[in-house]
1. Just checking, which of 1, 2 has the largest value of distance in nm of label points 7 Å out along Cα→Cβ at positions 97 and 185?
2. For mean count of other Cβ atoms within 10 Å over residues 25-32, which structure out of 1, 2 has the highest calculated value?
3. So helix-only ellipticity at 222 nm (-39500 (n - 2.57) for each DSSP H run of 4 or more, over all residues; to 500), computed for just one structure, reads -11000; which one of 1, 2 is that?
Structure 1
Amino acid sequence: MKHTILSLAIALACGSTLAAPAADNAAFAAARQQFAAGSAGDASARDAAIEAFEKLRGSQPGNPVFLAYQGAATAMRGRDALMPWDKMKFAEQGADMVQKAVSLLGPEHDTLLLNGAPASIETRLVAANTLLNLPEFMHRRSGGKRALQEALDSPALAQAPAPLRASAFATAARIAAEEKRSSDEIGFLRQVVATQAGTPPVAKAAARLKELGQ
């Protein structure tokens, strides 16, 4: 199972917002650090992230971001499991959780911010990256593509800063490449570069465009 790679250093500037409590913001930042370490292969950090996001869900039940991250980390547990039945069990549990998180989204989550991030965009991108990295036989790709497209179509994304847009467009470019949609891939790669985010996806997109003769 592929590693879930998320580049979600995001913020949103809009007129009317509801910010999460400062305590939740601090706990969320710490939990995301554990999540990133778990994504890189640290099993203890992965399990700590699952526990941390479950606790955050209890403190703010109306925020689907926490459920999405808990599900993504649970899917990592499946990625790392040794036994095939454990791989499937945790991957399915994680996939169900991230899809549940997306189903909970409403218009209010476009302006619900956590550490400056719109809950709707972050939830959808966590779900997309999780579901799109699961094996084909699990039949979760369509849900991942739908979550990604909803993020791309959201007005909140256009207002978000460069790192978030670069991450979303880079994921879209990767999917287009996998599906042999070369013109779409080039278009998304150009959007990544245009963000001028100064993040790894931008450098990779520029290199890929050069490889494609663009």
Structure 2
Amino acid sequence: MRAMKRLVILISGRGSNMQAIIRAAAAEQWPAQIVAVICNRPQAKGLQIASDAGIATVVVDHQSYADRATFDAALAAAIDQFAPDLVVLAGFLRILTTEFVSRYQGRMLNIHPSLLPSFPGLATHSQALSSGVKVHGATVHFVTPDLDHGPIVAQATVAVEENDTEASLGSRVLEQEHSIYPQAIRDFIEGRIALENGQVVRT
């Protein structure tokens, strides 16, 4: 029998993608355990949701650190005490240092609410509407030091409608996020995807 994989999820807010991952892991009986949820905001709603699900929670408040490097060092120490096989960024709103990203190279995933490489960064739905694109979506990717530009694992598309607002478009994109992110994580923990020489390899 294969050993259970250990997952640590990083959040900054309500944790809707975290919830989708928790639900999928339980419903599909993944060979994995979510061993901790770590958050950089003490009042984030996702902390209570994780605690209610019986998952250990840790707060590493970025406001308590003088700079990004010292925060990242504290965050890495918090993560490493749980010895994860995979670090999952689920709405974690911090730009991470190169040193931090390198520490978890090949075992850290993120989801971004656009079809990368289009619209990296924030306000992706506003960017999509302003640009006039007809198709928008979400991307799961391995994390690299280049913000929102890591090797792509999965994407889902959403048609942009004429009467869309940021809220309506974002809601449909989020539905797709809740589908493709758990699947991508499951593919990783079951050995169907890996990062090799900067490329996503599928087995």
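We did not get these values from a lab; they are worked out from the coordinates using the rules stated. All of these numbers come straight from a predicted model, not from anything done at the bench. Cβ atoms are built from the backbone, for glycine too; each structure is taken alone.
1. Top value of distance in nm of label points 7 Å out along Cα→Cβ at positions 97 and 185, among 1, 2, belongs to structure 1.
2. Numbers: 1: 17.6; 2: 14.4.
Largest value of mean count of other Cβ atoms within 10 Å over residues 25-32: 1.
3. 2
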